[in-house]
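Please find the structures below.
Every number here is computed from the coordinates shown, using simple stated rules; none is lab data. Keep in mind that this is a model prediction, so the values were computed, not measured. Cβ atoms are built from the backbone, for glycine too; each structure is taken alone.
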Structure 1
Amino acid sequence: MKKIPFKLLVFGLLLFFATYSSVAQYSSIDVGKKHQEYRDSIKNTKYDYIFPIWGQKVYEKGFDIPFPAGLMANFVWMDQNITIDNMQLGFKSDNYDVPLTPVDFIEFGENSNTSYAYNVRPDLWVLPFFNVYGLFGGGSSNTKVNLVAPIELGSEVEQNITTKGFGVMFAGGVRKMWFSVDANWTWNKPELLDDPVRVKVLGVRVGKTFKFKNRPQSNFAFWIGGMRTKMDAETRGQISLGEALPGLEDRADQIVSDYNDWYAANYDDLNFAQKKVVDEVFDPIVDAIDQVDGTSIIRYGMDKQVQQLWNGVVGGQYQLNKRWQFRAEGGIIGNRKSFLVSANYRFLL
C-alpha cells in the first residue's frame, strides 16, 4: 500500500515543567544561632507588601516566604513515545482534491517525539500557599512516525512551535518536608497544524530543604515527584509530500514498488469501503510519489496521545538568596525522558 507521508506532532513541551517556585522556604531544617536570630527577626518584622495576602500572619509565626513576584527562564528537553488512532487522510494536487477520509487499515509501529523548548514564566504568590503563573515561549519538535502496514515506511518531520498558557500551584510544609501540587494548561501551535494543541500538565512533588549554617537565606532543596501529561486527542493539519518524505527523489521507486506489491496481494480481500479509500486516496498519493511531485499536499487528521501519561521526576535547586534560585529536574522513571534547567529572579510587589 502507499506510504503514509504525513507529519505527526506531539509537542511534549508540554511540558512545561515550570512549576516549583521557592516552595522550599516553607519548610526547612534550621541549623545554628543565625537561623534562630533570622526567624526571630521575621516575627518582629512588619510585612508592608500587597502580596501574598496574609503575608503578615505568616511572618508573625516566624515562617519565611518567597518574594511574591518572580520571572523564571526555563529550557526543557523531552523525548517520549506517542500513539496514533482514528487516522484520516486527504490529498490535494493539480489533478486531485480529496477531503479527509477515514482509513481503518493503517498500522503503526513505534512513534516518537523529541522536543526542545524554552519559556518564560512570570508568577505571583497571591496567598502564602497559592501561586498563579503564565507560560510563554517556543521551541522545536521532531516527530518520527513508522508505518508498518500496508507497507513499511518511516517519516520524520521537524518544525517550530510557539506556546502560551497559564497555571496554578498550591504549596506548603509538613514538619521538615514541603510539598507542591500544580496544574497548567498550554496551547502549543506548530507550523504544520491547523489549530493549537492544548496540553494539560499535573505535577506533584515532595521535598526537603537544607540551609547553610551561616547563610539563612541560602539553601539546597531536593525533591521527588510525578508528572502527568495529557493533550487534546484530535489533530488536523497538512504537509507537502516533499516535507513528509525527505529525499523523495531517491525513495520514490521503492515506495511505489512496495505499494504495488501490497495492492496485488491484498486489494481483493478488502471490503467495499476500504477499496474505495485505496482508489480515491492512496492511488492519487502514490501517483504523485511516482511523479516525484513534492509540492502535492497531504491532509491528515488523527487522535494522538502520549504513550504514558505519568512519569517520575527528581530534581534539585540552589537558592543563592531570596532573589535568585537555580534548579534542574529530570524525568527518569517511565517512558518519558526529560531534562530541565532554569533560573528564577524574584522581587517584592
Structure 2
Amino acid sequence: MFKKIESLDDLKRVLYLSILPCIIAGLVAYNFLGINAQGAAGRTYILISRFLVVWYIFNWICILNRRYIRQIELLNLVMITIMHIGTVYDAFFHYILCEKDGGFGISLIWTPLIYIIIFLTLESRTGLIWSLGVLGVTLVFGIIHIPDIPPKYGSSVVLFYTANLIYIILFYLAWHIFNALSELKAAKRNASLDSLTGIANRYQIDIWLDEHLKSAMEQRAAFSIIFFDIDYFKLVNDRYGHKTGDSVLKELADLIRESLPEEAFFGRWGGEEFIIITDYTKDVSSFLAEMVRSKIEGNEFASAGKLTASFGVASYQYGEMVDRLVARADVALYESKRQGRNRVTII
C-alpha cells in the first residue's frame, strides 16, 4: 500500500485508513471496559464513545471510496481540538486541583495523534498556528492555577506542556521534510519523463540503453531495439495544427503503453519518433513490432482519424556500442519508409 504513495494526499489517505480502525477498536474496548461507569459523567462518556464509533466507521468508508475527505478532515479537526481542550480542562479541574490520581494520563497518550491530525489537515504554517493556539488555550488552565497546583503534580504539569511543545516542533519539521522529499522525488521523476506524452524521455532512454549494453557485454544477454515513427506526421500538423499533432502523440503513447509487456521499455526518442527496448531476440522483437504496427493501424485517432507507423528492428551484436545499434535500427526504419511505409524492417 505504501508503494503507491506519490503525494501528501496519498500519505494522508493511507494513514487515515490505517489509524481509524485502531481508534475504532480503542473506542469499542472503552465501551466494554467502561460499561459500568457510574454517574452522569460516566454515562455521557459512554454515549460519546458510541457516537464516535459510528462516526469513525462512516469516516473510514468515505475515505476508502475517496469521498468527502476534505470535509471529514475539517470536521474531525474541530471535534478533536474541542475534545483535547476538554480533556485537559477535565484533568486540571477534576483531577489535579482535587488531588486525584489520573491527571494527564489519557491526554499524554492521545496528544501525539492530535498534532499529527492537525498537521495532516492544515499542513505547515496553518498547522503550526493551530497547534500553538491549542497549546496556548490549554496553557491558560495551568497559568491561572499555578498557586493551586499540588506539589506532587508540579513536574507532571511541566512535563505535559514541554511534551506538547516538542510534539509541535517535531511534526512541523516532519511535515517540511516529507514535503521536501516529495518534491525531490517528483523532480527526479519528471526529469526522466517526456512532458508531452508522460513516457520516458531521451535522458531516461540513454540510461536504459547503457544498462542493457552493460548486461549484454557482461552476461551475453540478448536485447533489441525497435524504432518507429508516425507516417506522414507532418501532414497531420499541416492539416490539423500542432495542437492536434500533440494530441495524436499522446494518444499513440497511451495506446502503445497499454499494449506492451511489462518487461519492455518504452520512450519518446524525439518528435514523432519512439523507441522500444526489449530483452528479446531479433525474431521475437520483430513479432512485437508487428503487433504494435497492427495496433496503430487499427486505431481510430480521436482528432486525426486513421494513421500508420513504420518500424525498424535491430538486435544487439556482441561487441558493438549503443550508437552503432541505434544507427542500424534507424537504417531499418528508413528502409520501411522507402518500401512504402506501414511495415516492419529487420536488420
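For structures 1, 2, which has the highest computed value of Cα Rg over 2.2 N^0.38 Å?
Comparing 1, 2, the top value of Cα Rg over 2.2 N^0.38 Å belongs to 2.
Upon calculation of helix-only ellipticity at 222 nm (-39500 (n - 2.57) for each DSSP H run of 4 or more, over all residues; to 500) from the atomic coordinates, which of the structures 1, 2 produces -23000?
Structure 2 accounts for this read-out.
From which structure (1, 2) was Cα extents along the principal axes in Å, for residues 202-289 alone calculated, if the value obtained is 49, 26, 20?
2
Between 1, 2, which one scores greatest on mean count of other Cβ atoms within 10 Å over residues 138-145?
1
With distance in nm of label points 7 Å out along Cα→Cβ at positions 98 and 242 coming out at 2.1, pick the structure among 1, 2 it was computed from.
Traced to structure 1.
semi-axes √(5λ) of the Cα gyration tensor in Å, for residues 66-217 alone was computed and gave 50, 17, 12; which structure, 1, 2, did it come from?
Considering all the candidates, the number was obtained from 2.
Rank structures 1, 2 by relative contact order in percent (Cα under 8 Å, 6 or more apart) and report only the one at the top, that is, the highest.
Answer by largest value of relative contact order in percent (Cα under 8 Å, 6 or more apart): 1.
Using volume of the Cα convex hull per residue in Å³, for residues 82-129 alone as the calculated read-out, with 66 as its value, let me know the right label among 1, 2.
2
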